[in-house]
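Undergrad: Several structures are given next for inspection.
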Structure 1
Amino acid sequence: MIYCQHDTAVVVLSYNGKHLHQLFFPELLQEAKGNYDVVLVDNASTDDTAEYVRTHFPEVSIVTIKVNHGFANGYYEGLKEINAKYYVLLSADFEITPGWFKPLHQLMERHPEIGACQPKIKYYKEKEKFEYAGAGGGFIDKWGYLFCRGRIFFTLEEDKGQYDNTIETFWASGGCMFINAELYHKLGGLDRDLYAHMEEVDLCWRMKNNGYKIAYCGASTVYHIGGSVISYGSPQKIFYNYRNSLILLLKNLPSSRLWWLLPFRLILDGVSGARALLKGDFKELKAIVRAHWSFFMSFSSWWKKRSISKSLITEPTMNCIYPKSIIWEYFAKKKKLYTELDTHLIEQEIR
């Protein structure tokens, strides 16, 4: 067990991430002084990542995972070995900025009702733009599709200071998530069976159903390379996005909505599959079919997880769910920017 000197452990999950630690650890550790501990969770790397960090950054504690069973499992196993009041789940391909930590820490300290929060996440390669993995805070629409403040589907907005405030959101990015450690463990942590993608949304939904808020803090900024483990648009990413989206709804929707919403989502996924077929994109089509096959073949297992999630609910909520279709808004109404949506329906500022 690692007992942290500070109340916060910044936990970096890494798989063969030596080149990323060479690039990003110096500034991360410079900012750590007097603020937080840094812990590397080495997710069964096949190179000399752990040895390199141990030699060049001796102040970093290391937890070793012997077998890589995915992103969610890496944190699931690693966080059990770390004792702290707060965790910051920080993916290896993130660059922090000077002063990034304190606004997040102060927000959590001032508002104990917040279970998790995230900073402003921008694109490392085009630093004036927001990034896919969280951008300015995450939301979900009435059909269960995810979108972000600053990023809707394929449109990344430029950061012009339009999202510098602090608001309540539906989910916080797992790429850089500041989280209450006690609450994390109480709710069972990240679902390691999701492997990768949407595991943080699932956890945030469980937090909200237990009366906690999820927040975005615009006073803190980090940069994300993106696609360094599973590349954007790859069949593997498509598979997890489609499969885990269905699991997310099955586990967390109230029964009154599940019985009709899940079948409708299956129809919409079928439309996506037909679109891929018409385009001749057989890799995408195969990934969608595989996702549905995997979901139904393990349906009983996911249903048991739903029962567990329901048993933990204390304050079921629909707060911060966009009551319209983000697909219709984006593709039919051509609303490409978050500010063009009816944001008053979901946005609540935190002071």
Structure 2
Amino acid sequence: MMRKYILLLVLGVVNFHLHAQIGGKYTYQFLNLVSSTRQAALGGKNVTGYDQDPTTALYNPASINISMDRTLGVNYVNYIADVNYGSVAYAYALGENKEHVLQAGVTYINYGTFDGFDEFGNAIGDFSGGEVAVSVGFAKNIPNSKFYVGANVKVISSKLEEYTSLGGALDLGLLYHDADKKLDIGLAIRNVGTQFTLYQDTREELPLEIDAGISQTLKEVPIRWNLTFENLQTWDLAFSNSARNITDLEGNVEQDDPSFFNNVLRHTVIGVEAFPEGGFTVRLGYNFRRSEELRIVDQRSFAGLSGGIAIKLGKFRFSYTYARYNAAASSSFFGLNVNL
């Protein structure tokens, strides 16, 4: 039916961003969308944030720390094709010495409203789609070490036209945080879970993702570099694209064949922050996979680039990020952190 066809197009919009090749295999794809402006500015993936922003814990729960206490983080994304999504997170320290920090978060996506038609082309009214995940996270320091472990427990609700589904998932995180060397090394295993209720009769897998990263602030210069390796659960991300085949004057066709190094780059995300601990921060990022899969042959589109700023005014921290996908698609990310 036409309604089902339109729903497939809607889901394809989400897959377009981060999961162009492996995205169509799973449900609840919105779980792996960028959760904060900082993450978006640094290329779309970052698992080493250890600061006051509670939304960083939505991606790596091991980053939950005391500096997040009573801080509210709100993010909104003007996405592609009138789709919008966002996240809200709050952290609170418990105990006499505030030794335990809990973080709660909500991530949602709204696909908008669509005109519905039956298989004969008759209008049957509007329909919409949306999904939401509610999470609670906790992290703990491994005694006598600089390692932190954390976990998020998520309940997921999805409604796509008349079809609904309920699921649950677990995020696991590990973080090495050396405050003296300003060095962080992180690992996140996300979306380990299942559907509790199905859309129809087919059980679908959740979008399991494994990311690792390292970041450090330079000693004499207020610059922090970030290196992230994404989608480690699937090594072979490169694929042959027939649109990039080369035909010589004699009609011989050279097939597009991505190299081993090309496949390594598709796992790689780089980012840099200037004045990361100051009142005004500038961020730049580059996502090699996004660039390779969304670029246009023989045309410069700046796909994969992202950049943003953050300004701190008293208890408020405002942030903005612009991410480029290709010549026809880009997104703006807006963030606000409030120390309550």
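Undergrad: Computing FRET efficiency 1/(1 + (r/R0)^6) of positions 280 and 304 (r between Cβ atoms, R0 = 35 Å, to 0.05) gives 0.90 for which of 1, 2?
TA: For FRET efficiency 1/(1 + (r/R0)^6) of positions 280 and 304 (r between Cβ atoms, R0 = 35 Å, to 0.05), the value 0.90 is produced by structure 2.
Undergrad: Could I ask something else about it? For which of the structures 1, 2 does the calculation of helix-only ellipticity at 222 nm (-39500 (n - 2.57) for each DSSP H run of 4 or more, over all residues; to 500) return -11500? Let's see the in-between values first.
TA: Numbers: 1: -11500; 2: -3000.
This value belongs to structure 1.
Undergrad: Identify the structure, out of 1, 2, from whose coordinates distance in nm of label points 7 Å out along Cα→Cβ at positions 96 and 320 was calculated to give 2.2.
TA: Working: 1: 2.2; 2: 4.9.
Among 1, 2, the structure yielding 2.2 for distance in nm of label points 7 Å out along Cα→Cβ at positions 96 and 320 is 1.
Undergrad: I have 1.34 for Cα Rg over 2.2 N^0.38 Å, for residues 136-311 alone, calculated from one of the structures 1, 2. Which structure is it? Don't skip to the answer; put the middle values down first.
TA: Details: 1: 1.07; 2: 1.34.
Of the structures listed, the value fits 2.
Coordinate-derived values only; no laboratory data. Only a predicted model underlies this, so the values are computations on that prediction, with no experimental measurement involved. Cβ atoms are built from the backbone, for glycine too; each structure is taken alone.
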